[in-house]
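Trainee: Structures are listed in the sections that come next.
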Structure P
Amino acid sequence: MSNYDYDLFVIGGGSGGVRAARIASGYGARVALAEEFRLGGTCVIRGCVPKKLYVYASRFADDFEDARGFGWSVDTPTFDWPTLVEAKEKEISRLERAYGGTLERAGVTVYSERAIFVDRHTLRLTGSGRTVTAEKILIATGGAPFIDTRLEGHELAITSNEAFDLKRLPDRILIYGGGYIAIEFAGIFAGLGVDTTIVYRGDKILRGFDEDMRDGLSAAYVKRGIKLVLGREFNKLEKSDGRLRAHLNDGSTLEADEIMLAIGRMPNVTGLGLADIGVKCGWNGSIVVDDEQRTSVDNIFAVGDVCDRFNLTPVAIAEGHAFADTQFGKNPRVTSHDMIPTAVFSTPEIGTVGLSECDARERCRVLDIYKSEFRLMKSTLSGRDEKMIMKLVVDGESGRVLGCHVLGEGAAEIVQMAAIALRMGATKQQFDQTMPLHPSAAEELVTMRQKWQPSTEK
């Protein structure tokens, strides 16, 4: 028994912190956790879960429209924003209680207040003012929306934190950013009938994704009436006559009822006192860790988005579990960050795993690309003019499939299963030898035979 109050103290009650606390306690460690907001973290409270619920809501407009092609008579549907917000709150509250119950059953002591460092083994709980000590401390405070305070009028805008709980659905919204958060919210608001405009400084949305996915989604969004204002930046925001106005760097202005900033996220480390105890951080505040999640202070660890490596909930959970196994379960292991699947829950959605074509070309002497673009069977009767795109990136020498990229309905579900094959090193030949499941969209992944050649036409 150590002389500290706890064997492990976790700062942050999100998915990574809760997993680490629960597993460590299961190994017999005395564990406490502090969360200043709500158990569940960004993912459960104001991230993945409410976002996906709102995505579902936004897609019903398509369903009502498509139903007519299959013989259904559908009256003009109406949507009520407060009803959705209330239903969302009910669900995330249920999940919050489930997280609390999980910790309670595991024997973890929970403090509903902020914890900051006094020294490498001591924390002060700011609500009660008491101090606690721990042999090991895990930082799992996640990330927060980045707000550029140099932008005049930035206080007039909302972020993803506020977007879920707006008092009313705006008629018009401007979304500033081109990453997955901006793109997902654009799809949500547009699907709910909001006049939606994306303003992004780059020449194409979704930097870092495969080019065919970027181009395909851009085209689909334009068809859906979402306006893309590219190569532009906000210079100033102002409010006049009850409307918000954004001044762009080309001298133009855009008006809206709401302006949303989605220009990135930052590690949530402000005020923790990390510098005072010698924890090394990166340029943006990200906590620097080794393969065992250990910081520059040997008894302090960090997992998840606060490390700013792979900012995905399953990664935080995996890192938290591996940390607990290693430090308290006598089962040393590290988290593999190889072949991590991810999705953009736009409409249509993107699912992707492995290397993009651009990245693969930098690593392979010979690269084979297989690509298919087609209408879903469902669209033949609904009349919807929207294409599905599937793409395999293959090492031309070994035959190994290095990347799988899908744009269209069910893309995330398809890619989750494809990720297993890619992680096991599956080859294109093994894909070809797999019997297709017909009729399905996913069968296209095992029936593509013709290598794609870029067009030489100008």
Structure Q
Amino acid sequence: MFLSVFDIFKIGIGPSSSHTIGPMNAAAQFLDRLRHGTREPGAGEVAALSCHLHGSLAFTGKGHATDRAVILGLAGFRPDKLDPDQADSAIAAIKSAGHVTPDGLPQLRLNPEEDIIFDYGPALVGHANGMILRAYDANGALYMEEVFYSIGGGFVMTAKELQAAKAARKNSLAAQKADAGYPYPFGTAEEMLIMGAKAQKSIAQMKWENECHGAPRAEVQKRLEAIRDAMLSCIERGLRMEGELPGGLRVKRRAKAIHDQLQAEAGRNITQPHTINDWLSVYAMAVNEENAAGGRVVTAPTNGAAGVVPAVLHYYLTHCIGATEKGGLDFLMVAAAIGGLIKHNASISGAEVGCQGEVGSAAAMAAAGLCAALGGTNEQIENAAEIALEHHLGMTCDPVAGLVQVPCIERNGLGAIKAVSAASLALRGDGTHFMPLDNCIEAMRQTGHDMNLKYKETSLGGLAVNLPEC
């Protein structure tokens, strides 16, 4: 099993990795298939496009800007390259023209009001986040069709790819390792600890060697520094911005005001010891306010949980004694290793397992990263991740009005606080503990499987239906 740090951490736009970045990526992949694939027998030249959104993509698609993401994707935009400030004008132009003209393809009819369909019936069989993209010829005959699933964190798979991936998981571990080709192909936390002990290497060292397998270290480091800088820049932007967030709930941005208060209190030397929690919260909230506004963020491992890892990383770099640049990069490597284990053995998709898979996973990643940066052993790092994940088990995903605002923004702040507490507790021990991380990940998977659908990013239960009367 190998998921790159650049698979876990991807630069994109808000408000959702699974509902915005994933569908945009799927649309881009569909365009590639139109450029190079085979049309249906008897079809003429491609002339029109449509998209049907199913499951959670339908139920919370409006609030998560899924329709906008599909439109932009079918126009040829990609989330890592799109300037968020240009999105509105691009959407308006497409709605006015009624067509898109992606590079390498003819002008294609696309009427967003008619051709982007929210299907509120049963979800598709493969995953809660399903979508069907279709292309037609000038006579309306089917030219090409592809089913995509957005499986969390911006990852997408076709129906065939998802089926193959599920079959591959049934292969023996030995077969997976033989195919991996990486120096340390750990697929579980237990294997990670065993490999580390045998090689006398830290988790960060093993992850660096995996990432540098076939790529120069300088190149890997440069890309990782770009991820770090994007995370920290997002915090800085969020701490400068004021006003209301889009979507109709009239939720006010609070990060700047809180940050201003904290800075003023620090200047007067009147802060309480527990104020460090407010610093952690405001860093995370700054990111998630940017995400809710459709700004540029880094999936960590998702957009809905994008504030936790950057907040704890920023805390390490600016508040912790002895912090170093190397420590910050090792933080991200170790966090990605834990995120990869969770994604491989359970899920990071709120639509699949609830928010335990998003903020819970992010807290486990951040706790492990901080523990590593502060000199923790491999056993302490694994313990930190387990503590953080364990105390998010059962957390539902119930965004009010389908927007990634309430309770998501504050929830990231609390996730960051839990992550730091988990790392601190682990560092106070010797790494031995009762519940292994692997078992906690499996408990999260089972809990998500058993969770009622209305609590899994459909906005049909929980806080989403218990709103103030006024």
Structure R
Amino acid sequence: MVMNRIRSWAAALLLALAWPAWSQGLPATIAKELATAGVPASAVGVVVAEPGGRTLLAHNADVAMNPASVMKLITTTAALDLLGPAYTWRTEMHVQGRLDPSGRLEGDLILKGGGDPRFTLENFWMLLRDVRARGVREITGDLVVDRTLFAPPDIDPGAFDGEPTRPYNVGPDAALVNFKAIRLTFVPDAQTRTVRIYAEPPLPELRIVNNLSVSDVPCDGWPEKPESDFATSTLSFNGSFPLACGEKVKHFSILPPLDYLRALFDQLWRGLGGTFSGKVREDTVPPGSKALASFESPTLVEIVRDINKNSNNVMARQLYLGLGAANGAQATPEQSRVLIDTWLKSRSLAMPELVIENGAGLSRVERIAPRNLARLLAAAWQSPYGPELASSLPIAGIDGTLKRRFGDGSPVTGRAHLKTGYLENVRAIAGYVHGPDGRTLVVVSLINHANARNAPAVQEAVVTWAYEQASIKRCCGRRQ
């Protein structure tokens, strides 16, 4: 027993002596993975720290770096603190004109967008069903869309990465419905050697050209990028589809906002037994109109979970812009930026280097220092809504964007809540690592380098190292 105690104290002494070196550089396991990935230590920022306590590891901690989707932590933490976890958004339907007892509306139906980050196809159907239940059957006027709650900048959906049809490039909109997305299901048939494509919702304005043929090669990296023609709202699929892929689902966005809304409204309204022959136009809710029905969104805590678990860029941009509209004013990106800056200062978290463009991380210019990101996470952990933020993050090896990370046998599986981020030349991960005895550490790892795509093992080495530190038993204020 005496020898065991001597070994324990010796191990603790060696650990303590090595600690300053770790804060200056990087542990060998992390350095090894950096070398394998071809990423220099100068391109990496790492912080591992106790919430409200010591910094265990700091490397390039004060260098402003692109965090990719990890920037969503700023947006969602600010929203939870500023709005509260029970905050909701309201989408309203108004009528302008006379509604007679037969259900004929001699006037316009008005959709007033409230900036709901997750106003889905099902939610829109429920709102229209409520309108029908309140007696409206025939609309003689137009569908008027009030989008004025947001004043977002004009966004070229292809400017960021040349993928204008990908739904993650859809810009914020106070009256955004279903992320303006079309869900395509590709169904190969081995007997007929054909591929059928089903659209949901099946909007007639969308044209699909199917030139796909089937092949017997292994399923690897399908589908190829479709050809797109925005002038005619056409998606053309060419090449071969491997039978080994089975059914595949992909989402696209190609219709202009009002065209998408018109097509979707027309289909849902007629499906509910209503008639409509007008057009869809943009305007404000006119004076004298009457509120008829509304749909209340899920609570903010549910929205935050969707954003962080699945790294939903459109929802994050909606939430970021919506922060500036919470007081009823028309929201702008600059308003939201100033609001977040003011909030950070009020929480003693001033970040002079912070650059926010859209709050989602889908940006080449957004920047934050690893140390400040760690400070944010530490403050959030100790805040009243810390559990809500932590539970919104993907669980290592279990769900969200980490479902296929930290493979079988990793001690971290199920013991870390982490937000991931990935762009060309950027890999990032940040969150909380939980030791087996309940000790939690904050971990941040940002990589900005041309070989960043080769570096997931670097991030896993950082998180594993943090887990090892969180696993060290503590007694009487000392590690043992």
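Values quoted throughout were computed directly from the atomic coordinates according to the rules given, and no laboratory measurement underlies them. Fair warning: this is a prediction, and the values are worked out from it, not measured in the lab. Cβ atoms are built from the backbone, for glycine too; each structure is taken alone.
Trainee: If you rank structures P, Q, R by distance in nm of label points 7 Å out along Cα→Cβ at positions 118 and 238, which sits at the top with the largest value?
Mentor: The structure with the largest value is P.
Trainee: Using the calculated result 23, 14, 9 for semi-axes √(5λ) of the Cα gyration tensor in Å, for residues 334-421 alone, pick out the matching structure from P, Q, R.
Mentor: On the way: P: 26, 16, 10; Q: 23, 14, 9; R: 28, 16, 11.
Going through each structure in turn, the value belongs to Q.
Trainee: In terms of relative contact order in percent (Cα under 8 Å, 6 or more apart), which of structures P, Q, R is highest?
Mentor: Details: P: 15; Q: 18; R: 23.
Answer by largest value of relative contact order in percent (Cα under 8 Å, 6 or more apart): R.
Trainee: Please compute volume of the Cα convex hull per residue in Å³, for residues 86-189 alone for structures P, Q, R and give me the label with the greatest value.
Mentor: Structure Q gives the largest value of volume of the Cα convex hull per residue in Å³, for residues 86-189 alone among P, Q, R.
Trainee: On to the next question. For structures P, Q, R, calculate mean count of other Cβ atoms within 10 Å over residues 70-77 and state which one comes out highest. Present the calculation step by step, with values, prior to reporting the outcome.
Mentor: On the way: P: 8.0; Q: 25.0; R: 28.0.
Sorting by mean count of other Cβ atoms within 10 Å over residues 70-77 in descending order puts R first.
Trainee: Once mean projected area of the Cα convex hull in nm² is calculated for all of P, Q, R, which comes out largest?
Mentor: Looking at the calculated values, the largest one is R.
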